[in-house]
Structure P
């Protein structure tokens, strides 16, 4: 490491010391929430821009006033502190204002993925015991199909938010925009009573089993993440502008992107969805200095045609997760980004890592107590010794990340106590201890001079969950759906790598029901499109004569993952649902070679 690198690390010391002092967990009884931070911004930076979106602009004072109207209106509709309200809406100003308004009055917002339909959508509204459901007009069709299965009253418990200048699309929901227009825009008195310990949000995550689980997110954890991102991640002030194109129902866009803005006074440029072709021009036109990202977004941008002046833009720093080493340095150089604050954390997790020293290809460090333990990937289980203790891996060796559960690193869990307990590893290193099981393999990496802080690198997901198209996919949940198709006897779902993409694509090994000679691809394809969100539909399907199981009847996935969809290694037929297709097609050698050469269109 050169002198320049040492100087750059030492330059971070004042920020780290300040952050360490500020990040000491405050008592849960302390009054603070992101709604209160928005009020403070309205007072201090009221005339400054808060959000720009599709030609609209609101100042912090205007944004706070809109949030207040939502808060007062929902209070008038009978919502009280401690209640939960489901919110389903694409990115826009109203979405964030709703979350802030509900937060001010101590109401928990259940943030639902806008891609969900049918049973998963019903489940997400029901499991949080939502008293009301607020949705954007773009979601009305999906809700109309499931409202008969919900314990909500038409005309009373549904609230529609039409697009700007558009009319409502339903006759069974109240027009929230019209109702809120008549409400007071004064700061509600209840904001001063909202404490760090109260539940701010439910963020849904696909776990290891079953339908999506509602991860509990307190005000304390939200603000801890937001403050860390603002103070030590991207180091933003009211002079900055954050480019946000990630879905705001996910933690990265909401906590790191919007959260950093709310606690610092920085402004936001928000997009409904990511667009690689519009990205750079918008960054320039909007004067965006900061970017919140996921690795897949960066890979898309890296795969676009490079131009000599790509580096001529105002971006100075970016923060997010999932930026892979093969994209990292090239992306920084091409787009002229000086600081990459990669982080690692889960919506429901109790520990987090952040690359606060700006070292390349690492998720950085953590102040929490963690352990990397041996994991048998083929059998999907933690390796324990004769005394039942977990075995820690050697330095640099991949191991399953465990985060110790303590008073300062609380595992807030899910709304489902059984699901919460399944994520806890007990008696791991000593009798009576308890650790959060991240489900991820990590390893330590040498980044040179780092002030004695070990740095870590994400390796892979393990077990029954994989990540594809920026979403966590539960293999058990997908498997249960596939098993519901009449021609399927058993199925084994797992994730496989596709060159040039992030995460893993879904693949299902299927055994057909007795008497069925061939899978009806037309019916099967239509069934999966109706029952699963697009990201969860397996890209590949392998037909096997039988499913391999262990002695305890657990399905074996190790060899299936290794062979993946390489039809040169086995005789079983494989079908693929390639981009742009509506129906599975036979995977042949030319198609396989196209995928392997990164010409598969993913």
Structure Q
């Protein structure tokens, strides 16, 4: 039977944690946390050094400081949940209090990458994503463990939440993220709301309108199609914190204010199942997305209980929710939202989606998956990728999209961002015309976007902004046999047109085309030369290590005005 109580009711109830401790249904959660404990029980809680803090401002490097910052919070996650599940084991609570003591003593909860400079007059007033998340983490731990925490630790948590989160928010200071439409709005407002509810619930009603206004801005960043332009990782992150807030809002108002009744929220809830394009977990990696992602089991169960059969029973994964950026509220819901009564297998079926606001087209069948995008080059976490596409088969992208690069200061500066291969149009499956590549900005966009029965087409000349390219149209045709990419253009420049296609594995060039990962690909048109070009790239989660992928470059003859690539699966 489904336990329909809210998160806030469950985590305060000792009987819920007794169920987690004793029920076979939760064995996987227990085993996972206990395996994580082996790494976190005795590791040194790292110091946060100024020499590491300033690296971002000196060189743009983020990982050294952030890895230590996240490790402190990872220790909080694993020790707090084990303390709740096993109240008779004092080591868990001791370790948690040590971690809280360290976090409460930090110079700032804001990451260097989100601070204005290395010299900040009052760091306590900086509320970024991770300051808000830390506030929410303190709040949920306080709610969950209450008087089991020592009086000094409880007092320290209250003081730091007041100084770093609640007082700055109540001071009248306007934060830029209050009016943005991306993940910052949901994460910051959601984290603060959780902290307020857990530490000062009496003031929650008076500031609810501010939270709602920010959440409404967040929702406005999605079109009516419910697609997340930032990529699936940011659907997990931003929409995840929105879900946490929406459940709190409904709980605090006793159901009078319910975001889950909004049609747009229902649409957004079904986004993941649309962009996982090949079993079991190949995802669309446009913008700063990932090539492989699945809907986590706790999230799947919560959405399934809210929206019924609209949320498909995909192949869920049990996430390593202690690791990574230590998003405490998302981790805690993997336990609280887990519903052992939900069972079933993912259905393999042929389907397609027209995301007309995002200007994406997705086609899935049991053999392969396909995604293509129009859009513009000023999207959230933008890449210059208008006209790019993905073909996935046998559990991997073949024609791919690199997704997120290594996050550094340079990655988020427009003057340097598009020199990084992940973000440049040179890193995507779109042509370049001599030295002319796509430019950043909303004016550089797809035009005349049209969806046919089995086609998707648009004009792309505007994405390049070069008067020598007076016309350029691209049409995708997809059927059970494969994909056809048909380009027509009017290029008056002297340099050649090069059709570029991004591949994850080394292709074999053959007469008139190439083969790769079981796909046979042939060109039609005035192709002068076909070259396989290896290149190095960095990705967000690779710790700065480079990897190798491949381009196929088809140089066209002078005066060519068309080229078609036919991909047979």
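Given a value of 1.02 for Cα Rg over 2.2 N^0.38 Å, point me to the structure among P, Q it was derived from.
Q
Using mean count of other Cβ atoms within 10 Å over residues 281-288 for the comparison, can you identify which of P, Q gives the largest number?
Greatest value across P, Q: structure Q.
Which of P, Q yields 4.8 for distance in nm of label points 7 Å out along Cα→Cβ at positions 25 and 529, as computed?
Only one of P, Q returns 4.8 for distance in nm of label points 7 Å out along Cα→Cβ at positions 25 and 529, namely P.
To test your reading of the models, identify which of P, Q gives 0.10 for FRET efficiency 1/(1 + (r/R0)^6) of positions 97 and 345 (r between Cβ atoms, R0 = 30 Å, to 0.05) when calculated.
The value was obtained from structure Q.
Work out the source of 4.9 here, i.e. which of P, Q gives that when distance in nm of label points 7 Å out along Cα→Cβ at positions 49 and 489 is computed.
Q
Looking at structures P, Q, which one was distance in nm of label points 7 Å out along Cα→Cβ at positions 129 and 177 calculated from, given that it came out as 3.4?
This figure was derived from P.
Taking distance in nm of label points 7 Å out along Cα→Cβ at positions 329 and 545 as the quantity of interest, name the structure among P, Q where it is greatest.
By distance in nm of label points 7 Å out along Cα→Cβ at positions 329 and 545, the leading structure of P, Q is P.
Among the shown structures P, Q, from which was the value 2.3 of distance in nm of label points 7 Å out along Cα→Cβ at positions 201 and 409 calculated?
This value belongs to structure P.
Taking helix-only ellipticity at 222 nm (-39500 (n - 2.57) for each DSSP H run of 4 or more, over all residues; to 500) from the coordinates of each of P, Q, which one would give -8000?
Computing helix-only ellipticity at 222 nm (-39500 (n - 2.57) for each DSSP H run of 4 or more, over all residues; to 500) on every structure in P, Q gives -8000 only for P.
Any idea which of P, Q comes out highest on FRET efficiency 1/(1 + (r/R0)^6) of positions 257 and 537 (r between Cβ atoms, R0 = 35 Å, to 0.05)?
That would be structure P.
Laboratory data are not the source of any read-out in this text; all were calculated from the coordinates shown. Source: prediction; values computed, not measured. Cβ atoms are built from the backbone, for glycine too; each structure is taken alone.
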